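Given below, in the form of structure tokens, are the structures.
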Structure I
Amino acid sequence: MKFGLIIGREFKGNGKLIYRSLINNDLTPEFIMYAMPTYKRIISNKDYKWYYRYPAAFVFKTFPIQLIRILLKSYFPKLGKKCYYVKDVNSKSSIAIMIKENPDYIILYSCGYITKRTCELFHNKMISAHAGKLPEYRGISNVEWAYFENDDLYGTFQFTAPSMDTGEIVYENRIDKILNPKSIDQIREEAFSQLYKMYPNVLMEVSRIGFSPKKQKLVRTNRYKMHPFLLNVLKIKLGMTTNKNLI
């Protein structure tokens with residue numbers, strides 16, 4: 001089986017975890033592609049202050065890809081057999097590389113929106129991970145919602161589709177919840193750590209003789225970012241804080 005790995009941000013954290021999980025299971029990507037974050041993705045990332053986001057967005061939008069590679073070499077190290085650098089996973093250069101490599105499957109991590117054209121060109125080849133059972137838990141903040149609603153938490157892998165979290169399901173497995181967690185960050189980090197370590201099992205599943213993806217019911221089930229008030233209720237429920245914090 002021939003597969004590629006596309007990383008849509010710097011090589012650290014979960015991107016690095018995916019790569020190590022694959023290598024440790026004797027699964028070596030035929031190629032690795034860094035798809036640099038787009039201007040829109042950087043600007044909309046509220047995890048960083050505006051005075052970091054806007055200069056970074058300007059650099060990624062205007063600087064040539066080769067210059068970005070030199071300036072940010074430590075963030076985007078050369079890995080594996082072949083390593084490519086592109087500005088957007090949906091760009092002509094990215095698509096040309098994927099067509100040339102012609103992999104059986106492509107693992108996507110943090111690549112942002114995948115256009116309808118890209119999905120059609122690589123139909124049932126691109127695989128993305130989702131921390132939530134599909135179709136019941138589409139959208140975001142699914143780790144928090146699963147704890148809030150006392151539901152089981154699942155890692156679900158799907159063939160990427162233009163509409164969020166609607167692709168055909170290729171693999172799912174339960175994620176163990178933390179007993180007595182100390183913070184929301186802790187339950188999210190643990191959930192995503194378990195999720196991304198499942199990729200070797202995902203590749204084993206799709207390469208199995210007789211494998212067939214499971215179509216989702218196209219019903220509206222999107223979860224949205226949890227409101228701060230409900231987040232505080234969840235913290236109380238999990239013993240992270242007291243009722244006084246809601247006053």
Structure II
Amino acid sequence: MPAADGAQSVRRALAVLRQVATGQDRGVRLTDVAQMAGLTAPTAHRLLKVLMDETAVEQDPDTRRYRIGHEITLLGLARPAGLAIRALAEPYLAALAAELGDTVFLSVKHGADSVCIGRYLGSHTIQVLSIDVGARRPLGASVSGVALLSGLPPAQAAALTRSNAARLEALGRSGRQVLAAVDAARRQGYVYVAQGVMPGTSALAVPVTDGRGMVVGAISVATLSARLPRERVRTALAAMQAQVARLGQRLAEVERARPRR
């Protein structure tokens with residue numbers, strides 16, 4: 001097999017795995033995998049079969065949907081500290097959830113996706129669990145994704161949004177809407193939506209920067225709309241920004257302490 005063909009096969013297999021991962025435990029249909037990965041159904045099916053042979057993907061015998069398999073889960077265990085920001089952020093986000101009483105999420109950019117890597121519950125009776133840890137969405141589909149895009153150069157943010165056009169449209173979002181929200185986030189320093197991912201909820205997100213001023217993550221809060229009207233945004237935002245500042249300082253300390261090569 002020519003080297004170019006081999007590289008293309010690997011890229012296609014990884015594209016399929018990323019789409020399968022979006023389904024988490026409920027799984028993803030073959031047609032959706034093919035469409036979102038930009039492949040024909042026969043090609044996607046062939047790749048899925050190979051991945052199933054390697055236990056990287058499994059298929060639910062009842063729904064016929066595909067899910068991430070044990071091999072991928074076990075591979076991830078080989079580097080448990082691979083996402084240093086998650087461990088560093090935990091005390092600050094736990095404190096934020098306790099202060100606000102609502103669920104707090106930590107997300108990072110990975111390729112063209114926003115991936116939730118942490119979720120911290122508050123004390124209010126009703127918690128909005130709109131995103132599971134490990135959930136991946138196209139950048140711009142959620143407040144966290146918009147916050148992450150706001151930290152990128154405008155041309156790069158626009159290119160990523162174009163690459164996600166089909167996936168965003170499937171979620172009811174246009175590229176124009178996403179880029180308008182990103183522009184507003186750059187001006188304001190935060191993202192607020194009165195209608196969140198789940199009906200009857202609202203969400204607020206702010207970017208997280210490291211010691212170099214680079215956006216390395218996003219912190220978001222999701223709650224019942226009655227608990228986050230526009231009048232409460234300023235109070236919630238101040239609490240979020242205070243914890244983000246502390247986390248940013250911690251990230252900078254770790255960066256300074258890292259041995260130079």
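Among the shown structures I, II, from which was the value -16000 of helix-only ellipticity at 222 nm (-39500 (n - 2.57) for each DSSP H run of 4 or more, over all residues; to 500) calculated?
II
Of structures I, II, which gives 20 when relative contact order in percent (Cα under 8 Å, 6 or more apart) is computed from the coordinates?
Of the options listed, only I reproduces it.
I have 2.9 for distance in nm of label points 7 Å out along Cα→Cβ at positions 10 and 194, calculated from one of the structures I, II. Which structure is it?
I
Laboratory data are not the source of any read-out in this text; all were calculated from the coordinates shown. The shown structure was predicted, so the numbers you read here are calculated from the model rather than taken from an experiment. Cβ atoms are built from the backbone, for glycine too; each structure is taken alone.
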